[in-house]
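Got some structures for you, see below.
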Structure P
Amino acid sequence: MRKASESRRTKETNITVELCLDGGEVEVSTGIGFFDHMLTAFAVHGRFGLHLHAEGDLFVDCHHTVEDTGIVLGKAFAKALGDKSGIARYGSFYIPMDESLAFTSLDISGRPFLVFHADFQQDRIGDFDTCMTEEFLRAFAMNSGITLHCSVLYGTNAHHQIEAIFKSLGHALHQAVAQQDGTLSTKGVL
């Protein structure tokens with residue numbers, strides 16, 4: 001089983017993650033209801049086991065908790081992959097959610113990068129600032145070593161748009177971490 005644990009404590013947040021790329025239970029608690037829903041959707045659609053607990057300075061806003069969760073989850077993901085040998089490497093997936101359509105394409109390359117395109121008409125969903133979607137994805141991509149492209153092609157309901165992003169990310173990662181023979185690189189390593 002490809003597993004990893006990671007934790008990070010700062011003056012702003014205290015986050016622990018246990019991740020299994022090959023499945024397991026999903027339990028998420030960040031203090032931000034919508035974010036919990038998104039991380040749960042990500043893990044379920046990626047078929048990952050995930051235990052994630054975050055405490056943050058939510059009296060300020062959700063920024064530190066969301067961004068730092070991306071950092072810790074990204075580091076756990078990189079650790080669980082080890083040297084990345086024997087994975088499919090690439091993944092792409094569309095998710096429709098009512099009026100919205102999101103697309104994620106990624107490369108587990110060791111070259112972190114984020115391209116993000118989405119226009120949210122609502123600024124907040126519960127206690128979650130919609131602009132934090134991009135911040136989470138950037139932190140996750142940079143700390144996991146993934147080239148990540150996420151786009152909402154269309155939609156008007158920010159809940160649907162963001163949920164489609166998280167689900168498409170889960171599916172694309174599930175494809176990319178699928179085990180196969182050899183290393184998919186002309187260099188011989190990732």
Structure Q
Amino acid sequence: MHETLKSYFQKRTQITEQKLEELAAYFKEKTFKKNEFLLREGEVCKSNYFVVSGCLRLYSINPEGLENTRYIALEGKFGTSFTSLITGQPATEYIQCLEKSTLLEINKDDFFLLVENEPAVNLVYRKILESAYITTQKRIYDFQGSDSLQRLKFLIEKHPNIFGRLSNKIIASYLGITPYTLSRLKTNL
């Protein structure tokens with residue numbers, strides 16, 4: 001099993017080395033180019049991805065053509081369009097590699113088979129869903145009640161390494177502000 005994924009499971013579960021080796025067979029290592037899409041709006045999501053190196057962005061485009069970045073998955077994180085993966089319905093978002101990325105891919109059927117039959121995977125899945133829910137709630141409520149500068153400070157505090165890796169356009173779309181506003185705020189910090 002890849003060391004990064006092994007560490008991920010060991011930090012969150014009491015999984016044995018033998019079970020880790022059994023799980024390894026379900027994950028396929030793949031390399032993707034910068035800006036390559038794993039999923040486009042309207043396609044059905046069929047995989048879950050673990051980031052070994054690189055970065056994934058999950059985003060949608062509103063009717064006016066503005067991008068809204070929902071989630072950024074850096075090394076050591078899972079990323080997928082869970083709504084599409086779970087329901088089998090077409091996705092309303094895109095998954096894009098923002099950098100050359102090495103990912104461990106597990107297909108939907110294998111993933112949910114493991115969720116049902118392997119307690120460590122079930123626990124990790126539950127923690128991913130709980131974390132996603134809490135993060136989404138906090139982001140909605142914190143961002144609704146905070147101004148642009150507070151949102152930027154929040155991101156700097158929680159994810160300081162993101163600024164050297166991602167463009168102002170993508171960071172601004174994650175914060176719900178314009179790139180111009182982001183540039184102005186950064187000069188005032």
Structure R
Amino acid sequence: MQRLIALEPATATGKTKELFNALEAKLGMVPNMMRTMGNSPAALNGYLSFNAALTESNIGAKLGELIALTVANANGCDYCNAAHSFIGEKLVHIDLNTLADAREGKAADAKTQAALDFALLVISTKGRVSDGDIATVKAAGFGDAEVAEIIAHVGLNILTNYFNIAAQVVVDFPAVPLANIAAV
């Protein structure tokens with residue numbers, strides 16, 4: 001049972017109403033996670049602002065979605081696993097095999113694999129990666145900006161994973177089974 005109320009966009013007021021209206025215009029709906037975050041306009045605005053900033057990242061939408069899936073599965077977040085599977089397929093046009101691999105922290109190409117491996121290291125070490133870990137992801141072809149963006153994507157997705165798990169947000173995307181790659 002969901003622990004925090006998912007606000008109704010039609011009855012929201014103030015800053016939350018403004019944010020919901022913008023989401024409705026952009027997405028055609030307000031997903032449950034955002035309806036639930038809307039209890040705090042500051043939390044919702046913070047999430048939306050961070051997410052919007054990362055759309056301008058050098059690593060691109062495809063790798064961002066693959067990282068989101070890897071992080072969601074490492075953290076056991078049903079909501080984010082379902083949402084990013086849907087977004088990855090329908091909006092970013094990632095093939096189903098690539099999405100399935102990302103849920104397991106795997107990728108067909110070495111550069112993407114290095115990014116997903118690094119994302120999992122950021123999670124499992126709580127950010128305490130080694131000089132060698134940074135050198136490895138850089139050797140795969142990522143510069144300082146891209147490494148920073150991988151870390152930022154991990155952070156954003158940890159925020160949404162923890163929010164959805166703690167609030168037990170009801171999944172409003174097609175359900176997708178979690179892969180068994182729980183982080184340490």
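Readers should treat all values here as calculations from the given coordinates under stated rules, not as data from a laboratory. All of these numbers come straight from a predicted model, not from anything done at the bench. Cβ atoms are built from the backbone, for glycine too; each structure is taken alone.
Work out the source of -14000 here, i.e. which of P, Q, R gives that when helix-only ellipticity at 222 nm (-39500 (n - 2.57) for each DSSP H run of 4 or more, over all residues; to 500) is computed. Source structure: Q. Calculated for structures P, Q, R, mean count of other Cβ atoms within 10 Å over residues 17-24 is largest in P.
Computing Kirkwood radius over Cα pairs in Å gives 16.8 for which of P, Q, R? Structure R accounts for this read-out. For the set P, Q, R, ranking by relative contact order in percent (Cα under 8 Å, 6 or more apart) places R highest.
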